Structure 1
Amino acid sequence: MTTLGDSFHVYDTTLRDGAQREGISYSVTDKLAVARLLDGFGVGFIEGGWPGAMPKDTEFFARAAAGELTLKNARLVAFGSTRKPGVRVQDDKQVRALVESQAPVVTLVAKSDRRHVELALRTDVAENFAMVRDTVKFLVDEGRRVFLDAEHFFDGFAFDPDTALRTLESAVEGGADVVVLCDTNGGQLPLGLAETVADVIARTGFRVGIHCQDDTSCAVANTIAAVQAGATHVQCTANGYGERAGNADLFAVVGNLVTKLGLDVLPHDSLAESTRVSHAVAEIANIAPDTHQAYVGASAFAHKAGLHASAIKVDPELYNHIDPGAVGNDMRVLVTEMAGRASLELKGREFGIDLARRPEALTNAVRKVKELEAGGWSFEAADASLELLLKNEVSELDTPPFRLESYRVVLDHAVDGAIVSEATVKVHVAGERVIATAEGNGPVHALDAALRKALLPHLSWLDGVHLSDYKVRILTDQHGTDAVTRVLVESTDGEREWTTVGVHGNIVEASWLALCDALVHKATRVRP
């Protein structure tokens with residue numbers, strides 16, 4: 001790979017442009033935490049926000065300057081606009097706020113579409129050029145490195161190329177290091193965008209960057225196309241967060257740059273942190289990670305079809321475009337009704353079960369999985385239940401920790417409207433017959449409580465096992481009260497999580513099957 005240093009910029013705007021996504025509202029503490037993650041990941045520039053325009057952003061830069069943010073790889077960037085029309089740059093309060101932020105780098109946004117200059121700014125293009133030149137020069141004289149975001153550049157270039165190019169020239173005349181061509185409306189497609197980028201570079205010789213919105217689902221492709229056309233500065237957001245459909249996804253962009261174009265745009269070994277950082281940022285943003293996100297999604301290297309699994313068993317590279325470990329992800333084989341012998345054999349290998357030497361057990365397991373899946377069971381999200389099924393087929397399953405005799409659940413609806421569920425279980429555990437009764441805020445909760453009450457005196461490890469998620473789906477092949485119910489139970493012991501499944505026409509029985517599998521699975525992992 002080529003080591004690029006400052007000759008190529010990975011510029012992150014998660015904290016400013018990414019924060020415009022609907023549903024995201026970072027606190028200042030959140031912003032500091034995200035900045036540390038991005039710096040650790042190795043981006044070159046972190047845009048912290050718009051000081052002077054947003055109170056939280058002003059506080060963010062103040063706390064960063066006070067020592068709460070120490071960056072090892074990145075330089076902090078303040079974002080803002082050029083001076084207002086007819087106002088001296090030294091008198092513009094927002095320009096002064098950019099200096100007061102103490103950020104070493106400033107990115108200025110400027111109109112580059114003649115229509116926006118005349119209709120939105122209500123000034124003429126000559127004044128707009130002066131606004132750009134004056135503000136850039138003022139900040140450079142203040143010791144700041146300056147980038148220019150040429151807003152609406154591609155639309156403006158198509159409408160009036162002279163105005164768009166002269167906007168860039170004004171910034172460079174003022175001392176800007178990079179002029180960033182922005183697809184602000186997100187309407188560009190890769191081939192046309194690349195032609196424009198190449199044309200701009202050929203005409204000007206300027207250092208060009210790219211900023212793409214994702215309104216055509218082409219933000220990542222457009223960004224890569226711009227790099228191939230000569231851009232050496234890419235602006236992205238973690239997980240593609242941003243206004244409307246979002247921005248170019250940082251992890252997909254750098255994944256492509258490193259693994260496809262051979263550009264060493266991150267510090268050594270940083271790419272392997274992609275999945276961890278992606279999920280950590282999602283956690284702070286309070287947004288569930290996109291399981292189908294390129295490179296870092298949980299399903300990015302998950303294979304479902306039996307044909308894929310057959311090839312993967314021979315060589316994983318046959319159906320993976322890169323080694324999943326390169327971006328900190330893992331390959332998974334999903335077992336469904338589409339599964340064949342190779343899928344189950346690979347899955348067994350994950351569990352430490354050698355099915356290759358037990359062809360009869362493998363045949364029976366394939367048949368059983370297909371039969372169960374036809375009846376509504378789903379193992380692709382319930383590895384723990386699948387592991388128990390495979391262990392049972394090869395007679396590796398230990399004696400279950402308990403055996404059910406019977407259970408009963410009743411619902412008490414009082415006159416005052418209070419609803420209480422009560423469950424009684426009769427189980428055999430450790431050679432004893434135990435009867436326990438408990439109440440809960442629903443039949444499943446009551447059943448779980450009664451089971452725990454019965455087992456806890458005999459299974460000390462049970463106290464550390466908790467249900468962390470419970471999902472119910474009514475299968476669509478049947479309707480109404482006769483429909484089949486599938487229940488997924490996610491459990492945790494504080495160190496690991498596992499998911500089990502139960503299917504039945506009765507939701508309580510489906511829940512019971514999933515709950516029992518969860519405890520039996522844990523029992524197989526408890527050391528004597």
Structure 2
Amino acid sequence: MHAIKYITAFLAFLALPVSANAEGQDEKKPVRPKLVVAISVDQFSANLFSEYRSSFTDGLKRLSGGAVFPSGYQSHAATETCPGHATIMTGVHAGRAGIIANNWIDLDAKREDKTIYCAEDERIEGTSFGSITAPTQGDYIASAWHLLVPTLGDRLKKISPDSRNVAVSGKDRGALMMGGHDVDAIYWWKGKGFTTLNGRAISPAIGALNSGIAAKIDKARAPYAIPSRCTARNRAIAVKGGQSVGNYAFQRPEGASRIFRASPDFDGVTVNAALALVQSMKLGQGEAVDILSLSLSATDYIGHAFGTGGVEMCIQMNELDRNLGILFRALDTQNIDYIAMLTSDHGGHDLPERLQEQGLPQAQRIDPKLNAKHIGAQIRKTLALPGEEPLLHADSPFGDYYLSLSLDAQTKAKVKAEAMKLLTNHPQVHAVLDGAILAAMPMPQGPVEEWTIAERARASYHADRSGDFIVLLNKAVTPIANSGLGYVATHGSPWEYDRRVPMLFWHKGITHFEQPSSVKTVDIAPTLAALIGVDIPADETDGRCLDIDGGAGNSCD
């Protein structure tokens with residue numbers, strides 16, 4: 001009954017006329033949109049935004065005419081897709097959300113595969129995640145179960161049950177981390193079309209879209225025309241491992257649908273999926289406020305496959321701008337009153353071979369012996385420990401390392417000390433941080449760009465999921481030994497190029513302004529919440545409401 005009264009009062013407030021001040025001038029009221037469109041462009045760094053900003057003519061130009069925060073930060077050290085998406089619509093740091101990385105190790109897991117994927121429910125018997133880079137990934141059930149906090153959509157649904165919370169992404173983890181637990185519709189790409197949560201039926205609108213995709217995806221595709229501003233980047237770069245990148249325009253031969261994701265076409269169909277749901281569900285056209293979370297993944301797949309400095313990324317920036325324009329014009333045509341927010345889950349770094357050509361000699365690929373298996377074998381030999389069981393477990397050469405559960409306390413302490421010493425002394429390692437020390441640290445405060453490396457790691461640390469110690473690599477070290485798996489570049493470091501992302505807000509009522517000072521992605525949820533009348537208690541967020549109208553609209557009141 002109280003919720004109904006609140007909603008009725010809130011809707012009545014939306015209908016109030018603009019009041020006049022003492023001078024007779026109209027007093028500007030806060031923006032109250034009917035649809036929140038929260039967009040994450042995977043691996044869209046602040047550097048990419050700045051580099052291409054002057055060339056945007058469509059969707060990104062529109063966003064650049066609103067409230068612009070060019071120095072947004074993913075505060076944490078684990079700059080990966082799942083942690084980054086977990087901050088955007090929850091307003092809390094990745095560690096507090098329980099999403100410490102894309103994958104972590106749970107040696108107590110009741111299955112042979114101890115790797116836990118951030119967006120799976122491993123409690124379901126018979127499932128296994130396997131490897132995200134494997135040709136055939138494990139049979140897991142996608143779920144937001146690991147997300148320990150509510151999203152903005154979850155909070156809105158509690159006070160306004162008629163509101164719709166919808167999420168669409170090229171990746172399941174993008175949709176699940178932004179949508180949360182209480183979603184009316186949620187879709188992500190799988191195979192050759194969009195799928196949804198286990199046990200839910202595909203909507204007719206998405207089913208029709210999937211049929212159209214299936215009819216075209218295996219057909220040959222002509223290359224994209226190369227914009228004139230991209231021609232200087234159209235140059236092949238030889239990569240360790242045998243391949244070259246830098247001059248590919250996304251042409252595909254017949255039957256090559258497997259490379260569809262690493263092309264601008266992928267964002268195009270994801271936008272189409274979002275618009276199919278907007279139209280079929282009439283989002284933003286009812287009495288209640290709705291939320292659409294949209295995660296576009298092509299920039300990330302292109303960054304991994306080709307790096308960020310070649311013609312491939314230049315074409316993608318042109319097409320991203322165009323695809324966002326298609327999205328916004330479609331919403332305009334339906335006369336939907338919406339606010340659009342765009343940010344990214346993390347930044348990215350170019351491939352070391354191109355960076356070396358550009359005068360960055362410290363750019364290098366990781367030593368293939370820098371991994372848990374090799375370091376563990378060294379420790380066993382040094383400490384003369386019997387047996388062959390792995391002493392250390394890790395999902396990658398950097399990030400969380402876990403000590404074997406079979407070790408007694410004394411041996412465990414010796415192994416940990418030796419491992420931290422060996423890794424600290426490696427020339428490609430910047431720091432090795434003790435998990436126990438991180439656990440005892442308070443969550444960092446103050447200007448995010450001034451946080452220490454330990455404070456950045458603390459923001460993505462969770463006592464029940466993080467490793468016994470954390471390994472962080474030097475700047476410009478790419479944790480890919482060669483391009484054999486099809487990836488030439490990546491992200492995941494605690495450095496600015498991976499942490500700094502743009503944060504853009506646009507609404508027809510927002511006056512353009514730019515705030516160059518640093519802000520954080522955990523500020524997004526409190527900011528959007530204030531606009532739609534959702535109260536997030538101060539002790540349930542690590543962010544703050546940002547004034548996105550330069551004080552004119554009192555958007556944080």
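Every number in this text was worked out from the coordinates using simple rules, so none of it is lab data. All figures in this text were calculated on a predicted structure; none of them were measured in a lab. Cβ atoms are built from the backbone, for glycine too; each structure is taken alone.
Taking 27 as the value of relative contact order in percent (Cα under 8 Å, 6 or more apart) derived from one of the structures shown (1, 2), identify that structure. Attributed to the structure labelled 2. Quick check: 13.2 is what I get for mean count of other Cβ atoms within 10 Å over residues 195-202, calculated from one of 1, 2. Which structure matches? Answer by label: 2.
Suppose you compute helix-only ellipticity at 222 nm (-39500 (n - 2.57) for each DSSP H run of 4 or more, over all residues; to 500) for every structure in 1, 2: which one lands on -9000? The partial results should precede the final answer.
Numbers: 1: -12000; 2: -9000.
That value comes from structure 2.
When Rg and Dmax of the Cα atoms in Å is calculated, the result is 29.4, 91; to which of the structures 1, 2 does this value belong? It traces back to 1. Taking FRET efficiency 1/(1 + (r/R0)^6) of positions 251 and 491 (r between Cβ atoms, R0 = 30 Å, to 0.05) as the measure, the highest value among 1, 2 is held by 2.
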